[in-house]
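Got some structures for you, see below.
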Structure I
Amino acid sequence: MTDMTITYCYAHPTRETSLRCKRCDRPMCASCAVRTPTGYVCRDCVRTHQKAFDTAMWYDYLTGLGVTIMLSLITSALVAFIGSFIGFFMFFLAAGIGGGAGTLISNLTLAVINKRRSKPLFIACATGVALGALPVVIVLLLTGNIYGVIGVVIYLVIATPLVYTRISGIRL
């Protein structure tokens, strides 16, 4: 006969389990298991594995945020300035500028941060795009330029996710 010993989850000591982590061999319950293509891994092993890919330095957050704020401020002011002259067709122009500027902002930001990676860095850069356009939106609202506000919002809707995805390496 085989000796069956009862094992309990490392995180939930009252749950019996026969499932073990593929990397550290600790017993874990189904709610603690993370499915990977090669087997189940505990959450602690997943966290330590993910930290190996975070290469950003502390100053990358400041430089990435600063670069995206400045470039977005310039671009949103350009969208508002051009939009004040062409009216309704500015919506199409804002969409085109949003795509091109999002690509340019992400490429310049990647060069400044030396292609280092970290999820908070990606979020900081995307936030920088929105924060850079905020002063322009406030000025446009105070002056009553609704076409300009809508144009800058269209630019933001296109450029912000584009910057996030390109900096994070997501290719669609």
Structure II
Amino acid sequence: MVMKHQSWTAGQYGQVAASWHEDTPAPPAADSRLTLELATLALLSRVRRQVRSFLQDSLDSDGGAGCGPDEAQDAVESAILVIDELASNAVRHGLAPASLHVCDEPGRWVVMVTDSAPHRRPTPARDRPAEAGGMGLYVVADLTAEHGVHYAPAHKIVWVCIDKPR
């Protein structure tokens, strides 16, 4: 688990980088979930639309989760950013088949992305300028309440928990 930091020190970057290599079981999945295949980068725009609809519907079914429309929209857009990063990483760096699972739970969304490359660990960029890219896993760590990766013999599960707005 990583605490949110707006301005991280070198040690905190190291902690985040290490957290993506530790084997941490994913939280149990809720019954209310969206499951999508992750086939190509070109299809990720469709995935984003489906996920956005699912997240908005989950907030609506919670009675708006007690937040205003701007706060709800910000929460959905932050979740989309996280999910898009994880999904694109699975397609770019993992092996097929890959899939996305978004679970709606009270107070949070649990997101799990699986791919068939357990030997390819999520690896945040080190000692590289932000404009060169590769900072997505740091962004994911910063925008989520919890994150981790679980390795199995034939696949890995990269997971995050995203707090819903209150």
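Quick note: the coordinates plus some simple rules give every number you see, no bench work behind them. From a predicted model like this one, the values you see are computed outputs, not experimental measurements.
Of the structures labelled I, II, one was used to calculate helix-only ellipticity at 222 nm (-39500 (n - 2.57) for each DSSP H run of 4 or more, over all residues; to 500), giving -22000. Name it. Here the read-out was taken from I.
Ranked by Rg/Rh (Cα atoms, Kirkwood Rh), structures I, II are topped by I, which has the highest value. When relative contact order in percent (Cα under 8 Å, 6 or more apart) is computed across structures I, II, the figure 24 traces back to I.
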